[in-house]
Structure formats: structure tokens, C-alpha cells
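What follows is calculated from the coordinates using simple rules that are stated; it is not laboratory data. Since we're looking at a predicted model, the values are computed, not measured. Cβ atoms are built from the backbone, for glycine too; each structure is taken alone.
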Structure P
Amino acid sequence: MRTTGAAYRVRAGDATLTVRPGPGSKGGSVTLQAGAGRSARTTTAALPAGFRTSAWHAVSLQVRGRDVRAQVSHARLGDPVADLSLRLPRSLGTASGADGVVALGRGVHVDDLSALASTKPVTRVVRDVVPSRLVRSMSDEFSGSALGAGWSWVRPDAAATVSGGALRWPTEAADLTGPDNTAGVLLRDAPQGAWTAETKRPSTSAPTTSATSSRAG
């Protein structure tokens, strides 16, 4: 979603979320309403002053039974700038009605709109067997000035360095697909049987409107 001035409303069954931008499309407010008429319930939250509603952002409105939850975020990466919840009035029972988005004026843009049935919550914990015995011969704490035994390069990158217990490898202006298959690749053989690889990656990236790129794996 994004809007250059007008408010918009998202609807899911008997719940609606109204997003109203502030002056200059910065900040504003969101209002969640469950039900209608005298039995309607509402709650309102302010959007941060620096949040630009004129930039693409994500909005989710979920109704599960009588529970309603709405979130506004940069890109649905677990960083909501507004998070509201309500209970549908008991007289309504479960949600019903149409789903969609309504523009309350000009300048509202919608992309990637989905209306899906709510998932069934998992209520039983399944034992997750994760290998936890450290295989020291295949581990590298990067405690020296070079990679430990077992690593091999495809197209070595001279910018990658080892020091202070860390491997530092700046992002390359290269790719692994198409005609530009020039990026460096660092490999090592995997152990026999089930195994788990564990690493740590610090990040200094602040949430922005391009937060969809702030990922690592």
C-alpha cells in the first residue's frame, strides 16, 4: 500500500482498518474497528512521525474466530510500526462479509493484495531433533588470520579477510546466475548423516522502506 494524501480502509469480514496519513504523508494514525453500529469496538494508534505513508508499506488484517489483529509495517519482516488487536462483539459470532481495500480519496495505490483463510494454530509441540554435538574437525572459529582447513574457493575474493574471530566478506557487485556468473563462492564438505551449521551475523542496517533487502542466510 501507499498513499499520497487520501486515507484508505482495509476490510476483512466484520473488521476494518483505516489508515489516515498525516501532513505531508508523514505519520498519521490507524484505527481498527470490529463490528458495526452500537456494538462496534474501536482502537486507534499513532504512526511514527518519520513513517512515510507515501512510500510502499505493508498492511495486514487478520480475523481468527473473534480475534482481530492488524499491523502496519515497512515490509512485514517482524518490524510493525503499528500493532492493534480487538475482539469481535459476541453477537457477530465469526467473521463474515467481503474482503478488500477501499480508497477514501485520490492517491491511494494497492499492490500484491491477498485474501486468504486463516491458518490453523499449532497447539501441539512436535519434538525437533537437532544435532548438537560439536564436530571440531569441521568447525572454524576464525581465530587466526586465514581460513581453517577444509575450506575451498571458487573464484576467490581478495576482499574477504579473517581476523578477531570473524570472517569479513564485503558484498560483491556480482551474481551467481545469468551471464554475470562471477561472484565468489566459499565451500566445504558436509559431515555424514544429519548435521546443523551454526553461525552469527551482526547487522547494522536500520529498518527502511527497502527493508526487504535486509536479510541473510
Structure Q
Amino acid sequence: MLGYLSIGVFIDGGYYAKINRALKAEESSIIRVRSLFDFICTRLAYEEGVDPANCQITEAHYFRGRFRVKEAYDKHLLYNERKFEDTLIENDVIFHYKHLREMEKDGVVQVVEKGIDVWFALEAYELATFRKFDYVVLITGDADHEMLVRKLKALKIKTVLLTWNLAHVEATSPLLREEAGHHWELSQIVNDNAALKKSLLYKLRDSALNPLGDEF
């Protein structure tokens, strides 16, 4: 049993955005970052038998690709991005961005995101090494992070995979889930706890649905 818990949270921004888009479609809601962090601390404190006051997220990081300013302006994304960044700042989340590129292939324009997964893994591993977290919480469903989980376990750092599988979100990689071992699937957890679901979700007003856009 630990007397104090230091937690590092690492958020795959692409995955997180897919969850929010699905929640908007199904629940007219998005995730409350503060409530999500409170849930993480409370649950880990309970599992470790620690006073929640002694359980703290000491660092939180968010990784995402985004368009350059002119492209974002042309696509009417600047307001959405800044609004979400305000939420991250208010919750002491450090954000990491790389530029997206658009490439045309067979007459179809595709958005290319390069290097984010690698950056996510390197940053999580490096910070876990230096900060000596008791727990690392990964919010992602990407199989590419299987080796990251294995490396964190080699450092004897307890690792939690936190996912929220919804109809419009790709299912969590079985390989990642099996490697993590410690897996919280929020769609199952909130089904058994209506009060938790209500606290985790921010209900959007009808007038806010369109301005928030698909990239929020």
C-alpha cells in the first residue's frame, strides 16, 4: 500500500476527439476534463487504500495533430481549437501539437498525421523514467502503444488503460488491452453508475452544437 500516489496522465488527442464526437452524437454531451481527472484520482485512491487527498495527477499531457493557422482559419476551426485549449489550460494539461498535412491520392484528399504516436510514446516513457510516477494512465485505444505499456511495466510503473468505446469510436485494440492488464472501460463503468456518468459529461446546449464543430 502506498501513502501517496503520483499519477501521470497521457491523452491521445485523436482518440479523445473521437470519443467527444461520439458523445455529441449520442448524448449531446462532451467529457468534463476536471471530472475525468477527479474520477481517475478517486478510483486509484480506492484501489490502493489511499486517502484521495494524497492522490494527485502531477502531470497531464495531450498530444494531437492540427492544421496550420491559415488552414484552420479557412476551415473555421480556430475558435474550436482555442476553446478546447482553454479547457486544457484550466486543468493544467500540457499540450503537444504537430502540423497536419493534406495529401491527394486517387482524387481524394486525405489528412496525414505523422509522428504523434511516436512522440506520445517517447514523452510518456521519458517522463515516467524521470518523474517516477506511481501510476501512468493512458487514454488511447491505439495498438501502436502496446510496446509503450510493456516498457512502462518493465520500469515497474503501474499502468492503466482508460478507454470509452462508443458506436462511433474504433474498438480498443485487443493487443493493447491484454498488454495493459489494468483496463478501465468507461462505457461499462458508467452504465452501472448513472451519477458518475452525469458528473463526467457536460451537456451541450442546442445552440452550442454547431459552433463546437467536429474537431472539438
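Given that mean count of other Cβ atoms within 10 Å over residues 119-126, derived from a single structure, equals 6.2, which label among P, Q identifies that structure?
Details: P: 6.2; Q: 18.4.
Answer by label: P.
Ranked by distance in nm of label points 7 Å out along Cα→Cβ at positions 55 and 127, which of P, Q sits at the highest value?
On the way: P: 4.8; Q: 2.0.
Largest calculated value belongs to P.
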Match the computed value -13500 of helix-only ellipticity at 222 nm (-39500 (n - 2.57) for each DSSP H run of 4 or more, over all residues; to 500) to one of the structures P, Q, and report its label.
Q
When relative contact order in percent (Cα under 8 Å, 6 or more apart) is computed for each of P, Q, which one produces 18?
P
If Rg/Rh (Cα atoms, Kirkwood Rh), for residues 87-198 alone is calculated from each of P, Q, which structure is the one that comes out at 1.21?
P
Assign the value 4.5, calculated as distance in nm of label points 7 Å out along Cα→Cβ at positions 23 and 175, to the correct structure from P, Q.
P
Read-out distance in nm of label points 7 Å out along Cα→Cβ at positions 143 and 159, computed value 3.0, structure in P, Q:
P
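To test your reading of the models, identify which of P, Q gives 46, 24, 15 for semi-axes √(5λ) of the Cα gyration tensor in Å when calculated.
Attributed to the structure labelled P.
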